[in-house]
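> Before anything else, here is the set of structures, which you'll find just below.
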Structure I
Amino acid sequence: MNSRERLIKTMNFQKPDRVPFDMGSTQVTGINEIAYRNLRKAYGLPDHEIVYTDKVQGLASPEDDFIELLGIDVRGLFPLNAHNWNVNVTDDGGKYWNYLDEWGITYRKPKENGLYFSIYQEPLKNEKLTPDSIKNHPWPDFKDPIRIEGLKELADDYHAKGFGVVIKDPFAGVFEMAQRICGMDYLLMLMASEPELAGLLFDKMVELKIDFFSTALPVLGDSVDVVGLMDDYGTQESQLISPRMFRNQIKPRQKQVFDCVKEHAPNAKRFFHSCGNVRPLIPDFLEIGVEILNPIHVKAKGMDPYELKKDFGNQIIFWGGGVDTQGILPMGTPAEVREDVKRNLDALMPDGGYVFNTIHDIQADVPVENIVAMIETLHEYGVY
């Protein structure tokens with residue numbers, strides 16, 4: 001059974017030979033460049049110049065030798081976007097590196113021990129949002145075919161080599177990207193006090209996503225197995241906005257995007273990423289067409305993996321949640337990592353419908369021996 005067959009079988013809620021393994025197929029299932037270098041060294045692989053899937057987060061694109069040695073089953077396609085394209089960094093003359101992206105967002109990264117860029121200034125943060133300011137903002141062009149140049153050939157090559165293939169949309173979710181444009185605090189107040197105005201900003205995000213998918217998927221739809229979308233609604237305890245507010249203001253708009261993906265890539269599974277406690281929203285996700293949920297934030301309230309599998313295990317594919325990346329992976333012992341991986345496999349892998357990945361990206365400070373313990377435990381216990 002090759003990797004693609006393994007992935008498709010588990011996505012059809014059947015048991016493959018082992019649990020499929022993803023590391024690096026998206027910008028939410030990746031590995032920091034420092035951790036990646038350390039892991040290559042631990043496995044005796046030669047050092048390589050880093051190819052970035054995401055320069056803002058410092059995520060490395062795994063090389064073929066790494067993929068083969070670790071038994072990774074899924075390869076990613078990365079459309080050109082603000083995190084991997086024209087990332088022109090400037091010196092602020094002080095303590096930071098600055099980056100102004102195609103959305104007009106300013107990021108900065110500390111020169112000393114900086115690991116990634118953080119948002120410093122949102123482009124519409126300091127002005128009162130109006131219909132005209134939304135309309136007249138210089139939005140990126142997601143119909144530009146340069147964003148997917150070469151990806152069809154790359155996808156077909158991955159398939160020929162037996163890998164499953166994922167393409168993720170080129171920017172953050174409808175809710176999250178709107179926050180990056182005008183600021184989280186301002187957006188949340190708008191949603192409560194002027195929902196029609198907030199809706200105009202959300203509608204623009206939907207328009208841009210549909211621009212991309214209606215351009216990319218007629219070319220790539222038959223060459224990908226999974227289409228990834230994302231947003232973030234959960235916190236460690238509950239949700240960033242109420243389920244009622246999500247259902248009124250976000251859900252109908254997300255459905256437009258999922259319907260577009262379904263239209264242009266009917267055979268690909270629709271993957272959706274949201275961190276935190278999204279337990280109350282899972283029925284809504286199913287209604288709009290989510291087929292894969294990531295990352296299964298098992299340490300968040302309401303996200304117990306056994307309960308999730310019991311309640312939704314025959315309706316939605318779980319992707320991630322293999323190990324706690326907040327506590328155990330960076331700060332535990334290898335023995336604790338092994339126990340956590342075994343527990344999560346025991347909860348999520350029965351009867352298929354599970355792809356192993358961490359809870360979001362592996363960060364720079366994770367001890368290499370803990371990552372090795374995670375991988376070895378997956379290969380030992382993730383067998384059907």
Structure II
Amino acid sequence: MRVAVAVSGGMDSLLALALLKEAGEEVLALHAHFLPPDAAARARVDALAAQCARLGVEFRAVDLSSAFRERIIRPFVQAYAAGRTPNPCAACNPGMKFGLLFDHARTRGADRLATGHYARMADHPEYGRTLARGADPAKDQSYFLSLVPRDRLKRAVFPLGEIHKQDVPGLLAARGLTPPIPSESQEICFVPDDDYCAFLEREAPGLGIELPGDGPILDQEGNELGRHRGLWRHTPGQRRGLGVAHSEPLYVLDKDPQRNALLAGPAREAWAAGCVAGSVNLLVRPERWPAEPLCRIRYRQQAKPCTATFDGAALLLTFAAPRSLPAPGQVAALYAPDGAVLAGGVIAKAWGGPGTEITEAAP
């Protein structure tokens with residue numbers, strides 16, 4: 001059967017396509033328009049089609065922009081309006097790439113979907129076929145895949161799982177391939193210049209979503225320290241941008257949407273002992289989890305030891321050492337020490353903080 005390769009126009013997915021073709025797979029290159037295609041997008045598709053022709057690979061583009069707006073952009077704006085800090089990339093993988101795009105691939109005779117993610121599907125001695133960290137520790141993207149259902153991951157292919165990012169340009173050059181998008185993609189593909197505040201201000205009215213206005217910045221005792229210009233401009237753990245003169249640096253500790261209040265405090269209060277995550281995606285049954293797994297609560301943070309329990313609805317994580325504040329809306333990914341991904345969930349709240357003063361903490 002065919003393997004469809006999700007090609008964005010960037011170097012990673014183009015190399016993934018080339019590697020599968022060289023391995024003798026029958027491949028189909030699929031490009032998804034997640035935003036309404038303009039002239040620049042159509043030009044990139046033409047360039048991508050030319051690269052696929054060079055490889056002798058069938059290429060198709062599919063417009064999923066309407067579904068992307070409703071499934072990814074609208075919830076993104078709604079989450080910020082409700083005081084959360086969403087992770088749209090982690091939502092896009094199960095909902096769009098391994099969701100609608102994979103469904104489309106199946107209509108074209110493909111039974112597997114490959115992407116340019118730096119992650120692996122590994123045959124684990126205890127867990128069977130499961131998602132695992134990629135070989136490049138600086139680029140591992142298993143965190144963003146932890147919400148993809150197990151039945152979909154079983155049909156996933158990650159050709160870059162054993163490759164380091166720094167080697168990709170040379171591997172493409174050796175094959176005479178030039179990606180239409182040669183530079184690294186921005187952090188959130190649909191937010192121009194990574195300016196999410198400007199994006200929210202522009203998009204919210206058209207979606208019929210109201211962004212809350214200004215309100216008080218309070219300390220733990222309820223004293224007003226200043227005013228914020230909208231809770232959606234801030235996230236737990238944030239230091240810069242509060243605009244409050246104080247005797248020591250202040251950090252965002254929490255948000256109180258009911259009072260439209262931003263809670264702030266000094267660094268010694270900006271820690272948590274654990275967190276609770278919902279919308280849990282189990283990749284390994286809880287009874288098979290190790291006694292001390294590792295959890296990752298932000299993409300750019302290391303996975304660190306914790307204890308974990310699943311009560312049938314929520315994932316409860318207790319950190320082995322205090323961690324910087326988890327942000328509700330972000331992903332908590334649970335790992336075995338050997339890198340296998342056990343589960344993923346969406347952080348609902350932190351506990352043991354904010355306001356629990358901690359004098360010795362590891363970031």
Structure III
Amino acid sequence: METYTSSLEQEVTMASNARLLECCETAYLGGGTPTMLGPKLLARLVSLVLEAAPRINELTVEANPDSLSDETLAALVDAGTTRVSIGVQNFDDAELRALGRVHDAQTARDRVAASVSSGLDVSLDLMCATPLQTEESWKRSLEQAISLGVCHVSVYPLQIEEGTPLAKTLGEEEPDWNAPEVQASRMELAAEMLAEAGFARYEVASYALPGKACRHNQAYWNGHPYLGLGVSAASMLTREGYGRMRNAWPGLPSIPSDISRIRMTCEAANKPFSPKDGLPSQQLELELLTEGQAAAEDLMLGMRRTAGIDSGLIAIAGRVLGEDRVNESIDTLVDRGLATWRDGRLVPTHEGWLLGNELYGALWELSEGEVLTLSVQQDCKQGC
């Protein structure tokens with residue numbers, strides 16, 4: 001962990017030197033469980049990020065209850081962290097065991113309460129349509145989440161991913177507890193209860209008290225560029241940002257002239273980290289989007305938000321993709337009851353929330369051609 005943290009710190013410093021962080025206003029340490037690093041390493045990393053990107057005013061650290069000690073909480077506060085997002089999943093011991101979680105319900109309650117008391121903004125991740133869950137047990141988990149005084153809740157139905165232990169156990173079975181109608185029912189119950197408690201839904205799976213929406217999460221749905229550092233991190237860069245990145249990472253390839261957006265993920269090679277060599281070589285997977293594909297993606301992502309998309313974004317899409325095509329697609333979505341006009345904005349309806357894949361898919365279909373993909377082996381000794 002010491003070696004990995006040091007290697008990641010080198011990446012942060014190189015990104016800062018390449019002027020990739022000068023406009024960053026938010027940061028998110030997660031996609032795994034950074035609290036496993038312990039208070040010393042994690043606080044060191046938070047401090048470096050804030051030093052490298054001084055305009056940051058929201059910094060979130062992801063956590064699991066079992067690794068979120070009082071010492072770690074104190075270190076996060078002292079280092080300048082503003083938010084903590086805790087992967088609680090639910091507050092039922094039997095359901096947690098069925099999910100393979102290490103923590104129990106009491107530990108979750110204790111760590112959430114301690115986080116709230118620390119002064120940090122606290123977000124909870126909850127999961128529905130899981131093994132052993134009933135509507136009553138889901139309701140109890142929601143009630144406990146609300147009662148703990150958090151300011152943000154994210155709710156997700158369990159997705160059974162291919163290759164996971166659960167998927168291997170189930171085989172071809174499609175369990176009743178994860179059926180689409182069960183997912184929809186649980187998500188609707190969450191929406192009702194959270195709304196009654198004063199939480200406003202601002203994204204398909206995210207709810208917040210007034211002024212407490214996660215700005216970093218919103219950047220994903222607003223089409224703002226972001227930079228991911230570390231193994232398995234994901235980035236979305238403009239053409240200009242990618243050009244700056246190539247100056248620091250000389251192994252990155254040039255891109256065709258018609259590309260306007262670059263999505264990139266990185267995976268470490270099957271090679272251990274070592275104090276001598278630092279970060280191993282990485283396999284970089286690039287998706288290169290044309291202006292038209294980027295415009296369709298912006299429409300699709302924008303419809304994940306309660307605020308939907310405004311006339312300006314629709315006009316840009318019309319210029320790039322064809323005004324008649326865009327208007328026809330929107331009219332079809334409105335006729336089907338998946339979207340509606342409200343105060344000059346196209347917003348998802350209740351039916352649109354429940355049938356999100358159909359809503360998003362229809363907008364993405366406005367894009368033309370296949371997204372170009374590239375695989376690149378990046379030698380980290382040359383800068384990575």
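Every read-out reported here was derived from the displayed coordinates using simple, explicitly stated rules and does not represent laboratory data. None of the values given here were measured: they were computed from a predicted structure. Cβ atoms are built from the backbone, for glycine too; each structure is taken alone.
> Upon calculation of distance in nm of label points 7 Å out along Cα→Cβ at positions 45 and 125 from the atomic coordinates, which of the structures I, II, III produces 1.4? Present the calculation step by step, with values, prior to reporting the outcome.
Numbers: I: 3.7; II: 4.9; III: 1.4.
The correct label is III.
> Name the one structure among I, II, III that semi-axes √(5λ) of the Cα gyration tensor in Å of 38, 25, 17 was derived from.
Computing semi-axes √(5λ) of the Cα gyration tensor in Å on every structure in I, II, III gives 38, 25, 17 only for II.
> I would also like to ask the following. Could you tell me which structure in I, II, III was used to calculate FRET efficiency 1/(1 + (r/R0)^6) of positions 13 and 333 (r between Cβ atoms, R0 = 41 Å, to 0.05) as 0.35?
Label of the originating structure: III.
> Compare distance in nm of label points 7 Å out along Cα→Cβ at positions 173 and 197 across structures I, II, III and report the one with the greatest value.
On the way: I: 2.4; II: 4.0; III: 3.2.
Comparing I, II, III, the top value of distance in nm of label points 7 Å out along Cα→Cβ at positions 173 and 197 belongs to II.
> If semi-axes √(5λ) of the Cα gyration tensor in Å, for residues 149-292 alone comes out at 29, 16, 13 when worked out from the coordinates, which of I, II, III was used?
I
> Name the one structure among I, II, III that Rg and Dmax of the Cα atoms in Å, for residues 5-68 alone of 13.8, 39 was derived from.
So the calculation was done on I.
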